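**Q** Listed after this line are the structures, all set down as structure tokens.
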Structure 1
Amino acid sequence: MYKTQLEAKEFLQGLMSQLIKTSEEREVVLCTPFTALGFMSKILHGSRIKLGAQNVHWEDEGAYTGEISALMLNEVGVSYVIVGHSERRQYFGETDETVNLRLKAAQKHGITPILCVGETKQQRDSGETESHIFSQLAKDLVDVNQENLVIAYEPIWAIGTGDTCEATEANRVIGLIRGKLNNSNITIQYGGSVKPSNIDEIMAQPEIDGALVGGASLKPDSFARLINYQ
């Protein structure tokens with residue numbers, strides 16, 4: 001929940017200038033608040049940056065005050081949508097069942113969902129990391145098309161805490177996630193205190209295909225450094 005339209009415009013001006021020499025193979029997606037989607041869609045049209053949203057409802061329309069549908073996201077050119085982010089699960093009552101419905105709604109309208117899974121500190125300390133994530137995957141992915149999907153492993157204890165999961169451990173967990181999928185070629189990202197100081201090590205891991213970035217994406221210089229990892 002960051003950036004007014006004016007702030008978003010200033011952010012983009014600072015970011016775009018630093019992507020001129022970035023390889024076209026690197027896909028960049030900005031998942032903005034709903035108020036910025038229409039505005040950003042016009043600015044980003046024809047650029048290398050894709051537009052994403054932060055949530056989607058499972059119905060096309062209805063009495064769901066405060067929600068937004070895939071039809072509405074389609075209209076403003078959204079290509080990706082985050083589903084099941086830990087903050088949605090933690091603060092807004094998201095369940096594996098509603099995550100599953102949202103995933104299918106996004107795919108029904110041609111939007112690629114980014115499914116977030118991950119464990120809490122308590123679950124990790126109790127040795128439940130693998131069983132919890134496997135349970136999430138089993139419930140979240142019922143009847144979901146794995147050919148149009150991105151998965152993000154976000155250990156909840158590492159989000160915004162500065163307490164980053166070791167790159168090798170993130171790689172291990174992501175490898176386990178990949179082993180549970182029908183499509184082993186799915187893009188799997190790591191998310192959790194990704195920053196300029198650790199992005200190179202994270203992206204050097206063989207199982208990690210990308211990063212789902214929070215705080216470090218809010219400043220053009222730091223986000224550009226992540227995109228231009230070495």
Structure 2
Amino acid sequence: MINQHILVVDDEPAIREYICENLEVRGYTTTQAGSGMEALAHFQSGKIDLVLLDIMMPHMDGFETCRRLRQASDVPIIMLTALEEEQDKVRALDLGADDFISKPFGIHELLARFRAIFRRAIRDSQPEQEAETFVYNDLTLDVDMRSVTIAGKGVKLTKKEYQLLEFMMRNLGKTLTHEEILMGVWGGKASTQPEYLRVYMGRLRNRIEPDPSQPRYLISVYGTGYRLGEVI
């Protein structure tokens with residue numbers, strides 16, 4: 001039985017009703033919000049497992065709502081957009097959204113996105129069976145502690161930045177295609193969304209590279225993808 005509580009945020013009542021009715025018949029609990037401020041109030045008043053958030057709303061748009069939610073929580077956020085502009089998708093990811101889906105969409109696609117996010121959440125919450133540590137030069141990633149250090153100094157990463165770095169460290173010295181990285185870190189349909197990788201690779205470089213414009217850890221391989229470390 002599904003127990004997840006979904007907060008559906010959209011200024012169009014018909015869309016909210018359509019989504020919530022389809023979710024509730026499948027066992028989800030839903031709460032509706034018609035504005036960003038209403039969404040923030042609902043989020044503070046109860047446990048929410050995922051936020052489905054429209055971008056185009058008056059007064060406080062989805063971008064600002066996402067930013068404020070992310071300041072308070074790492075709850076999964078899926079953005080709804082009627083826009084196809086790449087910069088809007090990049091902006092949503094940069095503000096901390098986990099995924100986005102374009103209007104109009106089918107309920108089965110939406111449910112698949114939910115399942116993928118909740119599977120990753122379960123996987124991330126499971127403890128490692130044994131401690132693992134990956135080291136490259138002065139960069140160290142401790143899987144057991146979920147920590148990253150450079151020359152002994154701790155580096156603070158978001159959950160997704162950590163997952164990306166861990167995936168690269170597990171494939172140390174291997175040239176990975178964009179699709180391999182997207183599938184390994186995001187899974188599913190993310191393999192067709194290269195902006196995910198570009199945004200997060202840039203953010204990760206800003207965290208760990210002494211000079212992000214001339215990376216020494218996360219190396220771009222022209223026309224192929226990325227590599228961490230020297231070729232093996």
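Values in this text are rule-based calculations from the coordinates and carry no lab data. From a predicted model like this one, the values you see are computed outputs, not experimental measurements. Cβ atoms are built from the backbone, for glycine too; each structure is taken alone.
**Q** If distance in nm of label points 7 Å out along Cα→Cβ at positions 22 and 62 computes to 3.7, which of 1, 2 did it come from?
**A** Working: 1: 3.7; 2: 1.4.
Checking each candidate, the match is 1.
**Q** Computing relative contact order in percent (Cα under 8 Å, 6 or more apart) gives 16 for which of 1, 2? Numbers along the way, then the final one.
**A** Working: 1: 16; 2: 12.
It was calculated from structure 1.
**Q** Identify which of structures 1, 2 gives the largest calculated value of distance in nm of label points 7 Å out along Cα→Cβ at positions 6 and 102.
**A** Numbers: 1: 3.1; 2: 2.1.
Ranking 1, 2 on distance in nm of label points 7 Å out along Cα→Cβ at positions 6 and 102, first place is 1.
**Q** Given a value of -13000 for helix-only ellipticity at 222 nm (-39500 (n - 2.57) for each DSSP H run of 4 or more, over all residues; to 500), point me to the structure among 1, 2 it was derived from.
**A** Values: 1: -11000; 2: -13000.
Label of the source structure: 2.
**Q** So if we calculate percent of Cα pairs over 26 Å apart for every structure here (1, 2), which label has the highest result? List each step's numbers first, then the result.
**A** Details: 1: 35; 2: 42.
For this comparison of percent of Cα pairs over 26 Å apart, the top structure is 2.
**Q** Computing distance in nm of label points 7 Å out along Cα→Cβ at positions 54 and 134 for each of 1, 2, which one ends up highest? Numbers along the way, then the final one.
**A** Details: 1: 3.4; 2: 4.1.
Largest value of distance in nm of label points 7 Å out along Cα→Cβ at positions 54 and 134: 2.
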